[in-house]
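Values in this text are rule-based calculations from the coordinates and carry no lab data. Quick caveat: nothing in here was measured; it's all calculated off a predicted structure. Cβ atoms are built from the backbone, for glycine too; each structure is taken alone.
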Structure 1
Amino acid sequence: MVRLEWPLHIVRRVVIGVVVVAVLAVAVPLGVRWIGEVRARCADGVVERGEDKECVGVTDGSYHFTERLAEVVKKIKHENDEVSKEAEKEPYVSVAYLTSFTLTNDDSNSEDSVRHELEGAYLAQYRHNRGDLASSPKIRLLIANSGSSSAHWEHTVDELIDLKDSPDKLVAVTGLGPSTARNLAALKKLSTSGLATVASTMTATNIQDITDFVRVSPTNTDEAYAAAAYLKRSTELRTAVVVQDAAESNLYADTLGTAFTEAFPDEKTGHRLVAERMTFDSSVPGGAWKNELRFFPAQLCDTRPQVIYFAGRGRHLTNFLDALANRSCTDHTFTVLAGDDTSNLDREQIAHAVETGVQVFYTGLAHRDMWRADPGRVSEQSARYFQEGGLLDEWFPGDDRYDGQDLMAHDAVLTATEGVRMAASGPGAVTGRTVGRMFQQMNGPQRVAGASGFISFQSNGNPRDKAVPILSLNAQGRAELVEVSSAEGKPSEGQ
């Protein structure tokens, strides 16, 4: 066989060509991906995700997600920068506030409510860093957006977990959004990673017994029992029916309806349920649940309960009230009592609900009048910041914080910062685990002096006998305080 021998310069060219092709085979896809990531980048730590190209991820305030958040995010950014400048003299750790900040009609939160949450969170950061509770290490407050309906929670949670061992030194995540399956999954992953977690408005009773997790809101069981206690103090409201959202992902509605069904009936007082639970399913595509609600008034006119306990989101409540306003039995007066998600309605929605002519009460999470109505149940030191003419009014003039979300977010971040302060008093580094363990020590003199009530925690993470305000809606689009209650009848007092 004839042996072929190629000139050396040809061999070199062939080898170089093969190497170039191999490099390009790897480099071109990487380059395309890099270009795609650059184009999808909204800001440091924030990227576009999904068909709607939502900007999701984690920011120190360099990016404000929506224009309505710009003012409060600017203040958070300034405070974070000050903490970074002082880092050589004063150590710091980070606490994140996680929820859905880019909202659509699918979200139960309103744009007002999430802005108020950030305002309250910023106040807690300010108090810890340079206010009346000044302590060390200082706190950088990070803002984490999981997207509408928390659709991109996995991306944002992974970003938060990466910050645990970064220069940001993230130790706790607060907020966490409403009680949904996605938010529960996010909570569990954060906990497994070693971060402490504090929920501000997550109330579903079955969210508990998670490592280093606590919530500052009353559970749905507490809300339902507080609502039942309020109704039982009336001699006129003895019969009730539960209207409930049956969507599987709505943990809030499920536990709320079940708890009220257990709490309300009482043979001694004559309080009873006059019909089986009436359900609709908000998860059915195409908004079919609205059609379901149209048929409820006829059934209610047949059973004529004095009270309708609505276990569903606030945005579903407004549609239900519209349907009820068109009932045939206009001679019968219904009293509707709902859960805390009603606080997510904006002022126009509240005013519209009142226009239906149905009296609406709900168990809220907080109200700034709680301190004046029952001063022994709420910390005056914290409550004064939320009063008319207080520091929040100075910072955010013209922003009518009517929904109580600012108080809840403040108390959630305050709990985290107190955990940081307590963990720093001992040996070793401040970590998610050491902060989380401090939550169990927040009892007696160490309880959290919250603006929504004095807060201590059970071993399962639930607050102990938390104050529950009973609220009513008025035509001005505001919630008025009726009384302060709790699952046990009287909330915890301060020491």
Structure 2
Amino acid sequence: MASASSTLSPSVPHRPAADSGRSGLGLMVLLAATFMAALDIFIVNVAIPAMQSDLHAGAASIQWVVAGFGLAVATGLITAGRLGDIFGRRRVFAVGLALFTVTSAACGVAPTADTLITARVLQGLSAALMGPQVLAILQSAYTGKAQARAFGMYGMTMGVGAVFGQLIGGLLIKADVLGLGWRACFLINVPVGLAALVLAPRALAESRAARRPRLDNTGVALSTAAVVALVLPLIQGRAQGWPLWTWLSLAGSAILGAAFVAHQSRLGRAGGDPVLNTALFRERGFAWGALAQLVFWTGQGSFFLVLALYLQAGRGLGALESGTVFLSIGGGYLITSTTAHRIAARMGAATVPVGALLMAVGLGGLWDAVHASGTTGSLWELVPGLAVDGIGMGMVIAPLTHTALGTVREDLVGSASGVVATIQQIGGALGIALIGIIFYGATGDGAPARYPHAFGLGLMFLLALEVVLAALTASLAARGRKHGK
């Protein structure tokens, strides 16, 4: 979309061109933080058996090591985006980075499961502080081709952290550096975080909203409560058999969400400073882009989950062996994600729909391979489908993020970034809940022979999501052409 509607995009204040050396160093700092946060979502899955044994933790405690991080991230993102607008995006990013480094160290030395859960929740809140600032700085500090390239690198980094998280975790645990075992999965963040923290003040220029807004405390409380009420039952519901509290919580999230939107609209009309400016959703590019983000991330996290379960529980692979299979996706992903800005420049608005269709083709090929190989066939049969899926994924992540944020005026970038990042987290939780119903419903007694069928059903669900994503983004592209954007 080359231009925006007048509702959200009056002329953006002129931004002087950044020094190329500083700009490049700043991008490295932002990507380092992005990689650590993305990695910590996935790497912990590999460490679960070792953590449970070492800390003498029950299944419920270990589940909260995973869920606590995701819940904390989801609840903090919208507020964090607004904090960047108010106090400065570099400053809030640096605070988040410092806290993430400290809490990573706390996770790595945790003596008990309860301590680890607490540290993981705080680590998630720290990641929430960083995430929207990264997107906002990319949108405000770069323009034109440099911005497209920066978003391309961001998308590549997100995907690499997700795709290679299991492999990196397996390698760290296998190497058992200094006898740290699973603790290395967290402690590896400390030197990276410290280096990025030292470089941030000289590498990143400060930016904030042109007029410093006030923090809407009522909006913060309502948005936090609504997200917790939505995400918590999605994370915990399947494992607990969907008890009554989960349905009450989901209903409560709808009520709280409606109250939040009403409060934000009323505050905006009164000339106040809402946490979320509802005018964002009157901008076609942002509204459709946000919906497309939800569809994409509903499939993404759940795919990595069921693939890992199929490989480990169904095929009997260890964490490291399973991680090597993910290299097939990673290879395809790197081919397109490293050149996503060039592909988008050539294909334009068709990039995301074509990428989504390639993902659907890859998932279809993977379904065929799983159907043929079951639990005993060669793993090489899975490679073509995984590689094609990775190629499509590399064409989707960065351009899709740029689609959602590309039409937002500068003083709303922080708020919009928080919304996009929150939608990514909600999509991930929703996808895992939905595919959990499909996948675990088909595994029955958990016998390995049941896993190929369960994985195949999950793949059909994911394939359908990619077709919906292709149709949605193709419709957005058509609307853009119709309105000359």
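Thinking only about relative contact order in percent (Cα under 8 Å, 6 or more apart), which of 1, 2 has the largest value? Numbers along the way, then the final one.
Numbers: 1: 16; 2: 24.
When relative contact order in percent (Cα under 8 Å, 6 or more apart) is computed for each of 1, 2, structure 2 gives the biggest number.
Out of 1, 2, which structure matches 2.4 when distance in nm of label points 7 Å out along Cα→Cβ at positions 285 and 357 is calculated? Don't skip to the answer; put the middle values down first.
Details: 1: 3.9; 2: 2.4.
Working through the options, I get structure 2.
Looking across 1, 2, the calculation of helix-only ellipticity at 222 nm (-39500 (n - 2.57) for each DSSP H run of 4 or more, over all residues; to 500) that yields -27000 traces back to 2. With Rg and Dmax of the Cα atoms in Å coming out at 21.5, 65, pick the structure among 1, 2 it was computed from. Label of the originating structure: 2.
Comparing distance in nm of label points 7 Å out along Cα→Cβ at positions 245 and 453 across 1, 2, which is largest?
Values: 1: 2.3; 2: 3.4.
Evaluating distance in nm of label points 7 Å out along Cα→Cβ at positions 245 and 453 on every structure, the highest lands on 2.
Give the label, chosen from 1, 2, of the structure having the highest value of Rg/Rh (Cα atoms, Kirkwood Rh), for residues 125-268 alone. All intermediate terms of the calculation are to be shown ahead of the outcome.
Numbers: 1: 1.09; 2: 1.05.
Largest value of Rg/Rh (Cα atoms, Kirkwood Rh), for residues 125-268 alone: 1.
Largest in volume of the Cα convex hull per residue in Å³, for residues 101-364 alone among the labelled structures 1, 2 is structure 2.
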